[in-house]
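Trainee: In structure tokens below, several structures.
Nothing in this text is a laboratory measurement; each read-out follows from the coordinates by a stated rule. What you see is a predicted model, and the numbers here were worked out from it, not measured in a lab. Cβ atoms are built from the backbone, for glycine too; each structure is taken alone.
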Structure P
Amino acid sequence: MLNSVGSDHEDPPIPKGGVTDMSYSTVLSTRMSDVNTFAAAFNDWGRDRVLSQGPTAVAMSQTMMGGDRAGEVNFSFQWDSIDAAMEGLVSLNNDSEIMNLYGRCGVTPLRRSLGRSIVERGTTDGKYVSMLMVRSDATDDATSTANTDVSWGNLSAASNGCRWGQVVAGGEFTGMHFMVNWTDSLDLFMIAATANFADPAVQKIMSDYNVQPVARSLSRRL
């Protein structure tokens, strides 16, 4: 499953009201023994080191609630292309200082996935992140944008921003869609999410495109 977070320090501003240029996310999911030391290094020098290798943004988070993935630490990278992601990841894996930090903090990589961002709204500011995975029929990007805007009208009551996309390479999640929301209160966000699912317009979209929620995870930014 993809897990993605961001903030105004990590992701570029999302253009207001429009579909962004084609972009991709890679997410590295890990377990680690010393989260605090790694997070301190990431916020001190690690973020800038990663950005020097090609990604347009990078973020670190920890899944707090998400079934057997609870406790995993995730690194989300934004890239302009899949080729850029492949080259950048090789460079990061060859960075001796980053690999040394992995060893000192007991990092065990678990999986890496690739997703395509289709439409984004708002900003990536927020203490917490909700990631919803769904199965649905294939749609063109213009339809996805229109459908996302219907949900965003409800979710924006408690969400600072959202990203709708599709998993390109992610094991059993390949082909599924994802909705990421950034928020400062998960309590308020879940109220908005409940209202969104109860909206007749959203229910019609879900029926028309056979949208079936599969899993949700809740994370904290690090």
Structure Q
Amino acid sequence: MSYLKQIKVTLQEERADDAWYDMNLRQLRKGKVRFYKVKDFVTGEWLFKLCRDTELGKALVKAVKCPAGIRFAQLEGNTMVFQASQKEGLLYDIISLTQADKDDKLSRKIVDTLEQVPPTIRENFTTQSYEAATGKKVPGKHWVTLSKSEDEKSMIMLFLLERAWTLSDMTLDEKMRTLQQQKTFTAREQKREIDTGQTWKCPICGDNFQLKHIEKETKTQHALRHQKRTI
């Protein structure tokens, strides 16, 4: 779960009664709507709109605002649909992965085998065949994820994993290393240690210590640093 822990999902607004246009049904639907701000360590910052259609028992995750770039611009307005499975309380999503051609034009491919499902999805989410999840057999619909109907955070993460992470030019390990380097650099920048020029001598052992004034982002501290003896 270490990769997913680097995705920060924050509820921004909740509307108990709102409306949206369902592209599949080609009609306006009404229900509860929530907006989530997401900070993703792989791709950047997003704004998602999550619509709950209680009448049909499904949820829609829509990318309202995407990170900059020609690839992500094509995902703006993209919607992922989670529908009721045959197991009560679980919604399924047909796994399809976004891919880009040499001209950065995007398309999506439904995975044919479980091995084609990215490891991050297999390791962190329940995956099943379409038939096992729905009780139906439809050509071309092979593998799905299952999410708890109330787990909106997981639905948003699945949008990122299926639609956005596949477009990154860097591997997840490379992104993690870059993130750790940035955190280390920031931590060093936020700490300033100043030598006060004052010393203190231990009355027992006779060792000398330098008094340091330390400034951090939220507080100020003082510390005694052992002064090396000169021969």
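Trainee: Upon calculation of helix-only ellipticity at 222 nm (-39500 (n - 2.57) for each DSSP H run of 4 or more, over all residues; to 500) from the atomic coordinates, which of the structures P, Q produces -9500? Intermediate results must be reported in sequence, preceding the final value.
Mentor: Details: P: -9500; Q: -5000.
So the calculation was done on P.
Trainee: Among the shown structures P, Q, from which was the value 19.0 of mean count of other Cβ atoms within 10 Å over residues 42-49 calculated? Walk me through the numbers on the way to the answer.
Mentor: Working: P: 15.2; Q: 19.0.
Label of the source structure: Q.
Trainee: With semi-axes √(5λ) of the Cα gyration tensor in Å derived from the coordinates and found to be 50, 20, 18, which of P, Q does the value describe?
Mentor: On the way: P: 29, 18, 16; Q: 50, 20, 18.
Considering all the candidates, the number was obtained from Q.
Trainee: Taking FRET efficiency 1/(1 + (r/R0)^6) of positions 114 and 170 (r between Cβ atoms, R0 = 30 Å, to 0.05) as the criterion, which structure among P, Q has the greatest value?
Mentor: The structure with the largest value is P.
Trainee: Tell me which of P, Q gives 28 when you compute relative contact order in percent (Cα under 8 Å, 6 or more apart).
Mentor: On the way: P: 28; Q: 12.
Derived from P, not from the others.
Trainee: Moving to a separate point now. Figure out for me which of the structures P, Q the number 41, 32, 15 belongs to, where Cα extents along the principal axes in Å, for residues 106-177 alone was derived from the coordinates.
Mentor: Working: P: 41, 32, 15; Q: 43, 28, 21.
It traces back to P.
Trainee: Now, a different point. Assign the value 7.2, calculated as distance in nm of label points 7 Å out along Cα→Cβ at positions 58 and 202, to the correct structure from P, Q. Spell out each step's value before the answer.
Mentor: Working: P: 3.4; Q: 7.2.
Computed on structure Q.
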